[in-house]
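Each in structure tokens, the structures are laid out below.
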Structure P
Amino acid sequence: MKEKIGFVGVGRMGANMARRLKDCGYRIAAVHDVNASAAAGLARELGARHARTLAAVTAASDVVFTVVTDDSAQLSVFAADGDSLLVRARGKVFVNCATITPGTHVEVGRRARKAGAASLEGCMASSIPQARQGTLYLMCGGDRACFERVRPILEKLSTALRFVGKAGQAAQVKALVNMVMNSNTAALAEGLGLADALDLDLGMVREVFAQTGANSQVLKTDGEDMQNRAHDCYFSAAHAAKDSTIAWVLGCQAGLRLPLAAATKLQFETLVNLGLGGLDKSGVAELTFKGRRG
């Protein structure tokens, strides 16, 4: 476990990935976050350095994981000038785990190569418990040699590790995963909302769904929460809106009509506009049940 690991972005996913690698014997050398108190607390917990600058994370680390919010944040941590992970980055490896547009992953890879570093997409199709347990579904894209270099680290985080292809392709697949997941979530909310309006027993309806073609992974994770209005956040409505937009734009660029993706995008954007973007994606049911916020 000789590699020193750095983390930029230590929210619930990044922090739990760092805890997992620490448990596996890796040295977490430095952590950084725009929320300085979160970074400082995790640094104390893991015996890491609370890096006040991005350049300090690179200096302290051999491999840096970035788990940031969106395209703007991803490009800012790899800025061409000023404080940046690219300062003296030659020989370093960056594993970028945010759900962002494929083009941004390609651009980050270009900037990293120019600095003499390597960049890999590590797109995650899992949630907070899997990050902590090391059971993430990880889809990787970029240079195959870079993937093989960090594979031992990634295998501590993932029980389902896939190399998808060149830079941008893992992000494309992740966008498709979230497009279908979000559409399933919105459809389930409508089904349960209609069942409730018809005065059907929702427990019975969920059981029938689970035994028929209406079954889905989303039914397992979100169905009961929709019924009980238990929207503690594992994957936020705001992220669902962002990710549905990424997929919808990819469809437009490919010359396709994706009416279900467009409708799902609108549903989650409505939640955000109502100030409910911090709810779990199951919160889309608030728009479909009678007597709720919708």
Structure Q
Amino acid sequence: MSRDVTQRPRRRPTRPRARPTRLQISQVISRVLIIAVLVMQVYPFLWLLLTSLREREDFAASNPFSIPTTFTLENFSRALDQGELLRNIANSVVITAGSCLLLVVCAMTGAYAITVLGFRFSGLVRGLFLLGIVVPVQVALVPLFLDYSRIGLLDTHLAVMIPLAGFALPMALYLFLAFYRYIPRELYEAASLDGAGPYRIFLRITMPMSWNTVVTVVMVNAIFIWNDFVFANTFILSEELKTIPLGLQNYIGAMGNTDWTATFAAVSITVTPLLLMFLLLNRAMIYGLESGASKG
């Protein structure tokens, strides 16, 4: 008797699994690091918003980092009532806008004079400007305070704008210098042949091509100017001219008691204008940073 032999299907030969390459491993590590940095950046902001909407009793009685069970808008009204928050925001807007305007004008014209016009010892002047990067801020506090008190400039907006723009000038000048090197010299020569002077060349050619660099300089420095405490605390003496960092001290009561939920609500209000400006101009700022502020 012949017995049937069942034929089993042949198995396809299994290919060895491809080992991950170094490029794939580096991509995974970079993505993990990006996610970790994103969580570290976003979590404090979300915690700030949640705490500003949290009831004061709930914040004091339970874990401050726990998820709130109830939400209220009373903290924002109490934040506006306890301090002069709107006036502090107005002062910060004036100082930030004035400092950025002064910074951009000085950096643009200085870089234009050094790179485009050129003059004797221009390299030395450029080196002296860039040397200001290593000068600490604290060195100028006492001399500026004495000078301001002598000329009557103390306790004014301008007293804070000048040092803020001055200490940010070296880096802003460096960005504009790097940008102006990549503008073709033929443009200036053609404009000169058409009878344009240095001022007209600057207004018609150099300035319109510098907007990405201007946005980069403004955005990078506006964050530090908006949050400045050292110069404002030194040169601002009256309550009417206090900026946001100084105005937040008003939420500290007797014996050091602090209304934390109202303070967080005030901080949420103050960071909103800067956050909106960053969201609106982030594409131009990222383009300027990626290109090294060297392309128009």
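Where a number appears in this text, it was derived from the coordinates with a stated rule and is not lab data. Just so it is clear, the model here is predicted, and its values are computed rather than measured. Cβ atoms are built from the backbone, for glycine too; each structure is taken alone.
Mean count of other Cβ atoms within 10 Å over residues 37-44 computed as 9.8: which structure among P, Q?
Values: P: 17.0; Q: 9.8.
Working through the options, I get structure Q.
With mean count of other Cβ atoms within 10 Å over residues 133-140 derived from the coordinates and found to be 10.8, which of P, Q does the value describe?
Matching structure: Q.
In terms of Kirkwood radius over Cα pairs in Å, which of structures P, Q is highest?
That would be structure Q.
Work out the source of 1.00 here, i.e. which of P, Q gives that when FRET efficiency 1/(1 + (r/R0)^6) of positions 117 and 141 (r between Cβ atoms, R0 = 30 Å, to 0.05) is computed.
Attributed to the structure labelled P.
Comparing mean count of other Cβ atoms within 10 Å over residues 61-68 across P, Q, which is largest?
Of structures P, Q, the maximum of mean count of other Cβ atoms within 10 Å over residues 61-68 occurs in P.
Can you rank P, Q by relative contact order in percent (Cα under 8 Å, 6 or more apart) and just name the one with the largest value?
Going through P, Q one by one, relative contact order in percent (Cα under 8 Å, 6 or more apart) is largest in Q.
Thinking of P, Q, which structure, once helix-only ellipticity at 222 nm (-39500 (n - 2.57) for each DSSP H run of 4 or more, over all residues; to 500) is computed, gives back -16500?
Structure P accounts for this read-out.
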